[in-house]
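The following blocks contain the structures, represented as structure tokens.
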Structure 1
Amino acid sequence: MPDGGLDWRDEGLGTRVRVALWLRDEVGEGKTFKKQALRVAVPGSEQVDRRMRDLRPAGWVIKTYRDKPSLKADELYLEKIGVPIWEKERRATGLRQISSRTRRIVYEGDGHMCRRCGVAAGEEYPGEPGSRARLTLGHVNPHKSGSGSSPADLITECARCNETVRHLTGPQMTQEQVWDRIKELPVRHKRELLLWMAADARTQTDTERAWGMYRQLPAELREGIKQDLDELLES
């Protein structure tokens, strides 16, 4: 066997490897599983949750109820098994040492919105009811060898844009297609777009920044803010 017969029950293996093996052997692609089942199999809930998230940069597609509305809050869906990180030469695949402070700086600097498409955390993608965005970090130059992990090297991306950019081998649209789309914009929007081009950045209004911050809160806290704002405007 290519993995040397490794078993997820082997406590001598790293938690990330054990999680990957458990998902491969006990769940399988296209199957749903519960967080609690994984936590029981590989004890240490905080670490096991983090190690499971660490599989995503290695090409593993694990969806939550935010990505797949048919799931319950405690369920996850293993859509795709990525790089076999149980193989010794691949164990570091996808790992990046990004501190929580750096993540906070990047997310706050980008207004908790994807810098590539503008979607906010948990917001539905336009024209796709039920398909919601999950934010992650991507590199400003995704194909640059040795790209660093400082705030200047990173941008906020939704998982969809992050996946697209990492595997992009050529332009998605031609110059003519982009220009045709731009020509259709109202004059006011054309001027706004030109300002973004000049700054090489999409500037956000105060309302957009507040929206991005609001969207990254848990649902129960968002509801509280919504009620507070409604009462403030009624007073």
Structure 2
Amino acid sequence: MIAPAGSVDRIAAALHANGLVLRGGFNFTTGNAPPTGSSGAPAAAVLLVGQAGAAPWPYFLRWRGQQPQAIANPLDTWSREVIGAVAEAFGARAVSPSDRPYLPFQQWAMRAEGLKPSPLGILMHPQYGLWHAYRGALLFEDELPIQAGETAPHLCDSCVEKPCLKSCPADAYSAQGFAYQSCLTHVRGAGGSPCRSGGCLDRNACPYGTEYRYPPEVQAFHMASFARATN
């Protein structure tokens, strides 16, 4: 069964009311072993939900001002509430990147939008650069009138200087991957003040999508969450 045409547009409009955007999707095929939908049957389709730039920030702050200060992961909680309400309205199951066991969000995103990872591991978007994120997904038990995106131009291939690998004081990113503990130690330490107040220096060094760059207060919020992480 295929969902009515126009349903994807209505879902996009409902998400846009909170600054979120649809980030593509696809119908699962035989052999995908999809997760379950709202009734427990295998999902037939997935829509990725995320953000471009910091568009959701004002909506999140308005919600945050009405919540107890002790919420451990407020942005995750807000995202679950917003995406969950849309899922309920359209007969879908909402899932989050932080759900356990983890779902293959990055693989879904690469398939949905045709993106590839940057040297920092963040998917490089041809318009948003590194300034985007995935906040959740909607799983449907009926097919949707959608198809996976074509492979997007990978801007990292034409970037010769790779400033994203030269700006971190702790050399956290390299061809060997992300040195998580080195980054965390630096951010928490006395020399990590620029990172804590303005965000990851490697990420900010990327020349693409700068018009979507998160404002310093948004980057500081995310870095504070990272600094609180347990080893």
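A short reminder: the numbers here are calculations on the coordinates, not readings from a lab. All values reported here derive from a predicted model rather than from experimental measurement. Cβ atoms are built from the backbone, for glycine too; each structure is taken alone.
Work out the source of 0.8 here, i.e. which of 1, 2 gives that when distance in nm of label points 7 Å out along Cα→Cβ at positions 32 and 72 is computed. For distance in nm of label points 7 Å out along Cα→Cβ at positions 32 and 72, the value 0.8 is produced by structure 1. I have 0.95 for FRET efficiency 1/(1 + (r/R0)^6) of positions 8 and 64 (r between Cβ atoms, R0 = 35 Å, to 0.05), calculated from one of the structures 1, 2. Which structure is it? Label of the source structure: 1.
Starting from the value 56, 45, 32: which structure in 1, 2 was Cα extents along the principal axes in Å calculated from? Only one of 1, 2 returns 56, 45, 32 for Cα extents along the principal axes in Å, namely 2.
In terms of distance in nm of label points 7 Å out along Cα→Cβ at positions 40 and 192, the structure with the greatest value among 1, 2 is 1.
When relative contact order in percent (Cα under 8 Å, 6 or more apart) is computed for each of 1, 2, the one that comes out at 24 is 2.
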